[in-house]
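Each structure below is given as structure tokens.
Computed from the coordinates by the stated procedures, all read-outs in this text should not be read as laboratory data. Bear in mind the structure is a predicted one, so any value in this text is a computation, not a measurement. Cβ atoms are built from the backbone, for glycine too; each structure is taken alone.
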Structure I
Amino acid sequence: MYKYIKRILDVLLSILCLFLTLPIMIIILIITYLDIKRPLIDIRIPREGKHKVPFYMYKIRTRVYDEFGNSSYTKISKFIDKTGLNELPQFNILKGEMSFIGPRAFICNETLPEGKISPKRYLVKPGIMGLSQSLGGRKLSYKKTLECDEIYYDNFGFRQDVKIFFKSIIIILKNIFA
């Protein structure tokens, strides 16, 4: 039952967030254009979604690519990426490919560190925020992140999603003001 409520909440919240963050998104898009030019939206890398179905995640581009495919950040784009502001255009939630809360989507065909990837992580939609992000995000080991994905599935529900949401907001604010 909760998966249907979750989808309704995802759609309503994503529409609300799009309206609330539109001015910020426009400013970030202008800054990105002045800093690293076009394309402004980076959808070049497919991600693994629910049941490992590939999708393209819409993000504001923060990396500069050279002719050999190597990437780097500028000072401004690194800040935008670190704070997560590049992930504001969440059209993937409206499209039903992602959720606000769920495991982070892996890049398709990415060479991942050794560790057991539970098939449970692919039974739910990937999310912008997840249990691992609410516990420290990039600071966690890969093994701990995989454990979080399994814990998330095993405790799937509204209460857990609300806790993850608020803890993730605190982590994001700490990153912005750190």
Structure II
Amino acid sequence: MLTTAHAMLLVIDVQGKLADLAWRSEQLQKNIRILIEGMKVLGVPVVATEQYPKGLGGTVPAIAELLGDTPIIEKNSFSCCGEFEFESKLTEMHKTDIIVCGIETHVCVYQTTRDLLTLGYNVHLVTDAVSSRTEENWMLGIDVSRSLGAKLTGTEMVLFELLKESGTDSFKAISKMVK
């Protein structure tokens, strides 16, 4: 069962050049913004990465603004787990459930998912908050991740699963976000 006490959100490589080329880019970025805002409401920590920002650019401004002082880990490894700083952050946070969003589904998202599963984490892949340059590569990344054991979810689904109940201030705030 997914709980706020054991969860964290991982935002992978939502950067200028990649983000602009992603299939369904506008919807992707909207859902990632909702996830980040929702996690703030729920008190769930967020970690973000950037793949070779000197060449691909930094995190898109609308998402970078929401991240605020959230650590952004620069990486050259396609898998986030290939970076010492990321692995150290993961160990320090003591979370068992990693909620994954970002790009590209068939490269960095997939390789990170694979490695997190190998390390024993529960991976919750937010299918409407991941993308690739083509729909085919998006689907391939999702299919292979699912076959390895990733749990598929959606932006609203994961937020309401973490909420557990209605009638709270958190519920009201998140309900407004997803409308």
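Worth a mention:
- Taking relative contact order in percent (Cα under 8 Å, 6 or more apart) as the criterion, the highest value among I, II goes to II.
- When FRET efficiency 1/(1 + (r/R0)^6) of positions 21 and 165 (r between Cβ atoms, R0 = 35 Å, to 0.05) is worked out for each of I, II, structure I gives the greatest result.
- Answer label among I, II for the case where distance in nm of label points 7 Å out along Cα→Cβ at positions 5 and 53, calculated from the coordinates, equals 3.4: II
- Calculating distance in nm of label points 7 Å out along Cα→Cβ at positions 37 and 157 for structures I, II picks out I as the one with the greatest value.
- If mean count of other Cβ atoms within 10 Å over residues 29-36 is computed and equals 15.6, the structure in I, II: I
- For distance in nm of label points 7 Å out along Cα→Cβ at positions 85 and 109 computed as 2.3, the structure of I, II it came from: II
- Origin of the derived value -0.21, -0.78, -1.16 (log10 I(q)/I(0) by the Debye sum over Cα atoms at q = 0.08, 0.15, 0.18 Å⁻¹; candidates I, II): II
- Looking at FRET efficiency 1/(1 + (r/R0)^6) of positions 69 and 101 (r between Cβ atoms, R0 = 35 Å, to 0.05) for structures I, II, the greatest value goes to II.
- Label whose coordinates, when distance in nm of label points 7 Å out along Cα→Cβ at positions 45 and 77 is calculated, return 1.2 (choices I, II): I
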